[in-house]
Structure P
Amino acid sequence: MRSEITQYRTGDREAVLPITRDCQEFLDTAAGAAATGDGVLHLFVPHATAGLVILETGAGSDDDLLAALRELLPADDRWQHRHGSRGHGRSHVMPALIPPYASVPVLDGRLALGTWQSICLVDLNVDNEERSVRMSFLPVPGDG
């Protein structure tokens, strides 16, 4: 298995950050010859307040996701987890809806995503600007 951590800056506002290109670059370069075959790219966010999704971006779906999360998880004072900015507790509930992991098939060294699918980092935590994503390539045994 090949694995590395990539750092992202999500800034001081809610974010849906496309990372598909970085995932493919990891397969192309960091994973080396092992990634020229088939396997699985597994992604993991080692944070209690961020997650990963696969969705269409650029056509408004990313904004729609943030709007839906604002409705489901309002940034108000209802949360028992209260340190940080107002409504910070919602960021700790979000991973129950948007998990901190995703797995994508890799075929012949390429992500086997649908035409409009993108891998995105989702971060509602405006108190933490820096995020990490661990990318791990697990080749099919005997395939590289």
Structure Q
Amino acid sequence: MKGSIFALLGGAFITIQGVANAAISGGIGTWQAATLTQLTGFIAALLVLLVIKDGKWEEIKRVKPLYLFGGTFAAIVIFSNVKSIQLIGVTLTIAAVLIAQLAITFLVDGNGWFGVKKQKMAVPQFIGIAMMIVGVLILSF
């Protein structure tokens, strides 16, 4: 239950962040908005870290180098979402983002990438993503 609540919160805030970033970028530029978002996100995370103190920095050396570039991926996410919202609107952007996320998760789960347990993808999962794609196409008209 807790995981679902966090997922719903994350999804809600991704949408709100995308809309806010699109508004910011209209005034100062897209990469400037991405920079500001990353900076304020860093400050917020640092403040939470200083209060909660739930991790061990010594363990960072055990993290695979590729995973240390998560912030880089976030910058690309921000830039892409901002541009997409400006070009096609919030609804189609979020719908397309969800489809892209599902498609990549199929690859990650199906191949066991990034150390996750390999999952079998069956017909119902493919039908589900096909239905989402059809839904986005319907939304676009």
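All of the numbers you see were taken from the coordinates with simple rules; none came from a lab. What you see is a predicted model; the values in this text were computed from it and never measured. Cβ atoms are built from the backbone, for glycine too; each structure is taken alone.
Overview of values
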quantity: Ranking P, Q by relative contact order in percent (Cα under 8 Å, 6 or more apart), the structure that comes out highest; calculated: P
quantity: Structure from which 16.2, 54 was derived, Rg and Dmax of the Cα atoms in Å, options P, Q; calculated: P
quantity: Given -26500 for helix-only ellipticity at 222 nm (-39500 (n - 2.57) for each DSSP H run of 4 or more, over all residues; to 500), calculated: source structure among P, Q; calculated: Q
quantity: Among P, Q, structure where distance in nm of label points 7 Å out along Cα→Cβ at positions 51 and 99 as derived comes to 4.0; calculated: Q
